[in-house]
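The next part holds the structures, each set out as structure tokens.
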Structure 1
Amino acid sequence: MDLETLLSYEWGTMAPEFIILGVATALSLLDLFMPKKVDRRILGWLGFTGILAAIVALVSLIGHDTTSILFDTFRLDGFAKAFKLILLAGAALVLLLAIDYEPKEGMKEYRGEFFYLFLTALLGAMMMSSSGDLITLFIGLELLSLSSYILAGMRKKNLQSNESAMKYVINGGISTAITLFGMSYVYGLTGTTNLKEMSLILGNIADPQHVYILGLAFFLIFIGLSFKIASAPFHMWAPDVYEGAPTPVTAFLSVVSKTAGFVILLRLLLAIFASVPVQGDGAEPLPLLLRMQDYLAFLAGATMIIGNVIALRQRNVKRLFAYSSIAHAGYILVALTTMSYFMFDAIWFYLLAYLFMNLGAFAILQLITSKTGSEDIGQFAGLYQRAPVLAVGMGIFILSLAGIPGTAGFIGKLNIFMGALIREPAHFVLVGIMIVMTVVSYVYYFGLFTQMFFRPAADDSKLKLSPGITTVVVICAAATVLFGIMPNLALDFFHQNFNGFSDFLQ
């Protein structure tokens, strides 16, 4: 590639990625040369500033037409911009939690590493959002995964943290191998790694043996990525990793990493398998992805049931939220399974709502566990007497997670319900499971609610709020209520600026 060709690319489309990369590199060098006595929190604030700058750069690109550079390996389309907005907003809020995080055993000597590894994980997630090629998708996935493994084990002298990192590495390695194996089949049949070219080639496939191999590739890729989103029965790692990882990392895994998992899942399944014609009983062939609906529906149902039922028995709040996160992955899989006209709307809005309600809950969880040194649900007893504002905020997040009307979580679930019911034939079984499991989730969500408002406090001391946690709680509570009362603010923004992802494969 000559210099003229290199300079001809619209590098401005990668401005958010360049900002995150530059800040991460700068933080690693500053951490290396700064005196040990200097508080590393300053690096966190620099990282936070970098994320805000990346958000500004992304917003300035929203009005741009779909752009593809580097031989279509990097695409800036509505899909990429919409999900990058969620990733960057979630990362900014998590970083505020990380700046305030101070575990009992101390983490001062590793805090600098924490911030730049966090940014590299974010960079990997952003690259996946814009990838138009299997190679860049896989590199983004591994950049996110490898950074997350280290972040999960950041408390090096904590046995639980070490255990969580080891389990995460083993399960992550297995899932990566399975995903790569599935990708190799698709590459072998098409002779290209470009998603757009793959879609064109597979749209004309006719050999039944090739279709059979593509079916096998579908299962391998979907199973491998199911580990990443912690859907049943590939969820086993999540509770232990959520419990052992530092609380900001747990928040990152539950929101930003899960969003990235759905990003790559949507990119691969819709770009590759939605164009493969499969002859069925009818006269017209159907796409392979539609033929696989029953299998997707089974996993979605199993994920909702396993996540909600096992959460009923949890006393550790981080494990409870781990199983809650598994259940919410099941709800989003319902939207993917039904593949309705509103699929993108439902998934994007639900992930946006989940970002605010879950990160707000983790902010309060971090404050209480840091104060008490325990993650038992009993530590929330009497929170209303100790900190009424915090209790009300946590109440809002719990109501939203449970799907109570007036919150963003309710609108998110309603969008998925409607999408499943407008299909022909309608997915009544999935909708029924979702309704029943939503009711089941009330038991453990309102168990936490009962502790805060109706149980006496074991400790009457007041909780001191830090600026970072206060900011996160206020932003998340306001957004959860606002999008619950006026969801069109988000949905209209989505349609006006991202065209409903109409440019997904243009």
Structure 2
Amino acid sequence: MKVVVVGAGIGGLVAALRLAHAGLDVTVLEQAARPGGKMRSVAVGGSAVEAGPTVFTMRWVFEEIFSECGADLAAHVGLEPAVILARHAWGRGERLDLFADPEASEAAIAAFAGSAARDGYRRFRARAAEVYATLEGPFIRGERPSPIDLTRRAGLSGLGDLWRIQPFTTLWSALGTYFPDLRLRQLFGRYATYCGSSPFAAPATLMLVAHVEAQGVWHVAGGLSRLAGAVADLAAMRGARFRYGTPVRAIAVSGGRAVGVDLADGERVPADAVVCNADVAALAGGLLGREAAGVAEPVPEAERSLSAVTLCLSARVRGFPLERHTVFFSADSAAEFAQIRRGQLPDDPTIYVCAQDRTGPASPGPDAPERLLCLVNAPARPFSPSEIETCVTTMRRRLGASGLDLTEAAEPVTTQPADFARLFPGTAGALYGRASHGWMASFKRPGARTKIPGLYLAGGSVHPGPGVPMAAQSGRIAADSLLRDRSGARASTRGWTATATSGGTSMP
């Protein structure tokens, strides 16, 4: 059986690996020069700076994927557990570290905001664990359920658990029951941005990210782009063929089913099945052919996820003691997200900084340039050069006000929403597909199967959602669906009613 995978993002790579391991004839078509999609790096002064996701969580997803394909994740990718999950900074010299050791985090929170905040953190972590346990089996691991499916799978005994995940409450509102201190609400409200959403509109369900982080955060040797490369290498070892620099014009449909892929140069690559790892907005917009457009609904502008403005640097760092992951918070989260909702770049943004050469106790010397990724959330629309210049100036001023002095050793690389739109066609720069706003948002994401037999979907814009582990899960689900359909266990024409978890650019 011949399978073509369109796109070498992590969802497509995992699908290709699993299908090749199952003995299918797999070809991966990718318009870029290397695998990874959003898991990418850019060259800054001769160094490769990670410009996409930078935090690795839910290690079990990749351990299972590698194991199911006869390999050991640790033998292919260097992983180091993080001791400090992240450093968080506000004005006036206020800092708070969260640790892999929950007792250390409790002590730090108590010292930062008092014993009541520590007790609230304990209750918050317990609830986050409950939410995760409720959703892992039926939602994260499974094919996309409808709300009725999810209720049915939970059973009568699980209805109370479903209610307690607070799908109708916003994350920001729920955090108020645990943290009267607004700074802590800011800190844990950031979980909404991990899937490109606002804490003021995303459901409280996203508190499950606290449990995900508590289960471990790892630094990946070479960055997450190296993880993508490792999956591609293993897929090639299992027989998958990769064609880079190969733009796709359309998914070919004949007789009502997918029969291959038409390339931009006119070549047709025939296939018995196609796994499309493009953003569903590209499909719905007809960028992969008129016949395939109907398998996904367009994402209205108002429902797009966040984009970002990023600055990749090679710089000498002085002043503020950066950790591998450091967040500099704005003075007013409500005002920040209100501006983003209006389509504006915030005047006082929260800034995430990944110091990519800092792992464990070792860090570069005082005069050694470091690789840095600086990121602010932005609406998914293009901005003028002057607007981006103002944004970058604001970022530098904000970091400087916190005591962080950066002396650039090379010309930085700035990426704005319009650049992301060019890199990932059809998205308008939205990095996470549809925003997770409202309890129904996750159910609006399409599943792996489509109404066109032989056409399957994978990637962060489909179920179970954005972020590296979830996008990998989508590829796993797509491959498993295809294999089951091939074996005749299930008809691929079954219809599904319309359907995020942690993850996303530069965040867990």
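Taken together, the values in this text are just the output of simple stated rules run on the coordinates, not laboratory data. Just so you know, these numbers come straight off a predicted model, no measurement behind them. Cβ atoms are built from the backbone, for glycine too; each structure is taken alone.
Comparing mean count of other Cβ atoms within 10 Å over residues 259-266 across 1, 2, which is largest? Walk me through the numbers on the way to the answer.
Numbers: 1: 24.5; 2: 15.4.
Largest calculated value belongs to 1.
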Comparison of 1, 2 - label where FRET efficiency 1/(1 + (r/R0)^6) of positions 179 and 379 (r between Cβ atoms, R0 = 25 Å, to 0.05) is highest: 2
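Quick check on the output: -23500 is helix-only ellipticity at 222 nm (-39500 (n - 2.57) for each DSSP H run of 4 or more, over all residues; to 500), derived from one of 1, 2. Which one produced it?
Details: 1: -23500; 2: -10000.
Traced to structure 1.
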For FRET efficiency 1/(1 + (r/R0)^6) of positions 219 and 347 (r between Cβ atoms, R0 = 35 Å, to 0.05), the calculated result is 0.95, so let me know which of 1, 2 that is. 1
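Out of 1, 2, which one gives 31.9 for mean count of other Cβ atoms within 10 Å over residues 11-18 as computed from the coordinates?
Working: 1: 18.9; 2: 31.9.
Matching structure: 2.
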